[in-house]
Structure P
Amino acid sequence: MVLPPGKVPIKVLRSFVYKNLGSMRDDVIVGPGIGQDTAVLKAGSELLIVSSDPISGAVEQIGWLAVHICSNDVSTSGARPRWFVSTILLPERAKEESIGTICAQIDAAAREIGVAVVGGHTEATPGLSHPLVVGTMIGVAENGKYVTTKDARVNDEIIMTKGAGIEGTAILASDRKEVVGRFCSAEVVRRAQAYLREIGVHKEAMMAFSTGKVTSMHDPTEGGIAGGLHEMSDASGKGFIVFKDRIMIRKETEEICRLFKVDPLELIGSGSLLITCSEGSSQEILDRLQEEEIAASLIGKVTANPRQRQIILEDGRREPLPMPVSDRLWEALERRFQ
């Protein structure tokens, strides 16, 4: 089987990855799992929250993205990120200045959220066409409290913040800016590129978690909002129903996705946060987010049947919401224009 770009399919993870996990240890509280982006490890009296991610679909601001993407996963557990480790892989014949640029981006992002860069590795790697940064973030669950994507419960309400396809919109407006600039206004390009500054979800995750009403959180990365909802379902063994007209899609995202002929619900979505909370408690979280001027919407609910993964269209019809085979960013980056 030839693998599609991006995350490998679940059946491949089950066949090869999850069968090769080394020794069993009592200090691994939460290990790898479908839809589970963080590990929970016991270290003395503390619970560490650990996550790792690559930045492979972006070039500009790759270092800044690496810190925030890894921070997002830790934050969705309700823990505060503390330490960051980076592996920077550069193409052969890369210039020294590129290392300085990426490291400066990592430094700036880490300072924004109070994270220390504590180690890593940097090299020029044969066969690469563009830089790759792989980051690992470590946080601590304060007072031992955390949530995971598997903790969503039947009848929980599902909240979404900011908008669909935020990261993908920013990447396309930056890395394909010549094309986007030919077909979209300069103002659309400028606003879309500025989405990059909204990639982090640390603030809203901490705010929601502090209410005590959150049962799980997830940041939708590859596969976008659709992929994120499926990952929450896979992790929790539950289903979902969401309303299409409640899923926020910004004007710039709509315009750029129309240009590249991709579905915004399947476009890499870092910057949005999916929150499940106990039935009837969503308004408290929405009010808190509104106070901080963070856009949010109640988009649906968790259901008991794990095979029920539906979207209700504007005309009231219900349709299955399919799991994306691959993130639409890869398709968009490869699309050629006359």
Structure Q
Amino acid sequence: MTTHVEIPEDGPATRRPASRRGTGEGLFRFLATGAGVLLLGIMAAIAVFLIAEAIPALSANKGDFLTELTWDPNGGQVFGIGALAFGTVLSSGIALVIATPIAVGVALFISHYAPRRLAGPLGYLIDLLAAVPSVIYGLWGVAFLVPLLKAPSAWLNETFGWFPLFAGEGAIGGKTMLAGGIVLAIMILPIIAAITREVFLQAPRTNEEAALALGATRWEMIKMAVLPFGRPGIISAAMLGLGRAMGETIAVALIFPATFGISLRILTPQGNSIAANIANGFGEAGAIGRGALIASGLVLFVITLLVNMAARMIINRRKEFAKAGT
């Protein structure tokens, strides 16, 4: 017995005409290509602007821009990026060392340990931390964290003073690299945790189930099946967080004492960064001073760009990461 199905003439079309599909695909391809070209154009325009504004100041500089440890572009026209770059890298490194293990632990808890009813709200809460304005973190650091760190800093200095990071004499605690690093760690933790959580959720279920079937505990399963798969994602998330920490401005400007010098002592009141120096000095700078600040911004732009490019390269090296879940 054969059943005939009649399709009304005015009914919905089951397939779009080839001409309409071609027009839609062509328009989407044009818009997507235009968006990519526009983004590259914006980045190129930023780079050209920074270089053009920095050249006059660099020409007037009487010192070595890379190694000079003073910043006096308006007076003696001697300024260098050495101390600022060191402070930027050191504070960002402290933040990365603190935030990465905590973020990985949070991501593992949400993805493999927490009950479903708790995992969702906790994930949303971690993501919302990234939406808190940086000035709030800075004010919290100045009003609460800096006084709180005086006693722990003194203990670290007395107990581990033989180690260069915790060495120092005289004033211990206050507005230090340690305080700035902790604030930056709290700021980049949501980024690292969110990306790492998504990586762990994309780990192949077959590998996890196979490990459990062989008698592995949950931690052994994570160690054998989840962490090796997610290692490139963890590294990429950490590097993206590092780029965020290097470019942070207001929070570190409120905490750092704006001193110039290179020192590994993170418990003494000293330190500065490129972004904080720009925020503190741009309003009162003259023509040469603004050019010097823009030159330092160019260095920060290059460093941040290199960090993000390195993160993308790590992701591309692991094709399985990009194809997970398909």
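Bear in mind that the values in this text are calculations on the coordinates, not laboratory data. Quick caveat: nothing in here was measured; it's all calculated off a predicted structure. Cβ atoms are built from the backbone, for glycine too; each structure is taken alone.
Numbers below:
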{"read-out": "Read-out Rg and Dmax of the Cα atoms in Å, for residues 24-135 alone, computed value 15.2, 47, structure in P, Q", "value": "P"}
{"read-out": "With distance in nm of label points 7 Å out along Cα→Cβ at positions 72 and 184 derived as 2.8, matching label from P, Q", "value": "Q"}
{"read-out": "Value 28, 26, 20, calculated as semi-axes √(5λ) of the Cα gyration tensor in Å, assigned to which of P, Q", "value": "P"}
{"read-out": "Highest-scoring label, criterion being relative contact order in percent (Cα under 8 Å, 6 or more apart), among P, Q", "value": "Q"}
{"read-out": "Answer label among P, Q for the case where helix-only ellipticity at 222 nm (-39500 (n - 2.57) for each DSSP H run of 4 or more, over all residues; to 500), calculated from the coordinates, equals -21500", "value": "Q"}
{"read-out": "Structures P, Q, by distance in nm of label points 7 Å out along Cα→Cβ at positions 40 and 128: label with the highest value", "value": "Q"}
{"read-out": "Identity of the structure behind 1.9 (criterion: distance in nm of label points 7 Å out along Cα→Cβ at positions 216 and 232, calculated), options P, Q", "value": "Q"}
{"read-out": "Winner on FRET efficiency 1/(1 + (r/R0)^6) of positions 144 and 248 (r between Cβ atoms, R0 = 41 Å, to 0.05) once structures P, Q are ranked, highest first", "value": "Q"}
